[in-house]
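Once you scroll down, you'll see the structures, which are given as structure tokens.
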Structure 1
């Protein structure tokens, strides 16, 4: 089978808020017409970071979708006309107070039901140089974790409080390529 793009019949912005929702109507290859809700949230950078002591730098915060406190790599939106690597450095510093000695672009991930991409980075040699500089809607706890505990957290099928797995696995691949 030769998969081709679907024919877009219509597009309407149906909600504009913190994130916008766009309704797109497509004609599928079998002639059926379907509507899909697309999240228009923009591009964001995710930074899997290691301190100079080889501890993984993570953030913990409440997430309104699942209504839970979750752990992840530091992440944040890339400002209009901002270089993704600059955004990664900025977000790491703002959310954690840490600055990286080196930062490496690893992968751009497309969102299947969203407009925007996740730019994944690995940061090494991170040291704390200031306190957090959070927006008035951010409430973030900084966590450090040794590599064996981090690997176990990623492998544990019953541990549901971690998301942003792409950046996390790219960190492991960066330090121990397979």
Structure 2
């Protein structure tokens, strides 16, 4: 009789262990899939913001050189929409405030460039206050870009310094 009870207990314990192992494995796979999705969406936002910044600086540099604007208005508007769309898609996937703030700063530091109307340059330079605003905006957008990349690099990896773990990616 004891042998039968031990066999039943062993069978039940084995089944429980298999179930627990499968759940842990499934959760780990879900976390990894989520982390990869966040990395992909962050990459899309970084690329879109970079494209917008490139178009803006092409425009500014062409005016500085006395050349016609090389950027079509439709391309500029599309680049702006791409930044907004990429940020929104990331925001729909992540609830972590650190990553969301970093993504917002990266997007807006690019889009806010258009708030600087350089006017017409003289002798290949804009007015000193405009040049200063352009330099500050360039540095701000670079820093925001780097900060977002760093926040995304640590996302979902608890062992990374400054890591961010989204509540949706944690196991219960």
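Just so you know, all these numbers are worked out from the coordinates, no wet-lab data involved. The model shown is predicted, which means the values in this text are computed figures rather than measured ones. Cβ atoms are built from the backbone, for glycine too; each structure is taken alone.
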Structure from which -5500 was derived, helix-only ellipticity at 222 nm (-39500 (n - 2.57) for each DSSP H run of 4 or more, over all residues; to 500), options 1, 2: 1
Computing distance in nm of label points 7 Å out along Cα→Cβ at positions 21 and 93 for each of 1, 2, which one ends up highest? 1
For structures 1, 2, calculate relative contact order in percent (Cα under 8 Å, 6 or more apart) and state which one comes out highest. 2
Origin of the value 1, 8, 14, 18, 18, 14, 10, 8, 6, 3, 1, 0, where P(r) over Cα pairs in 5 Å bins from 0, in percent was derived from one of 1, 2: 1
At a computed 0.5 (distance in nm of label points 7 Å out along Cα→Cβ at positions 101 and 125), which of 1, 2: 1
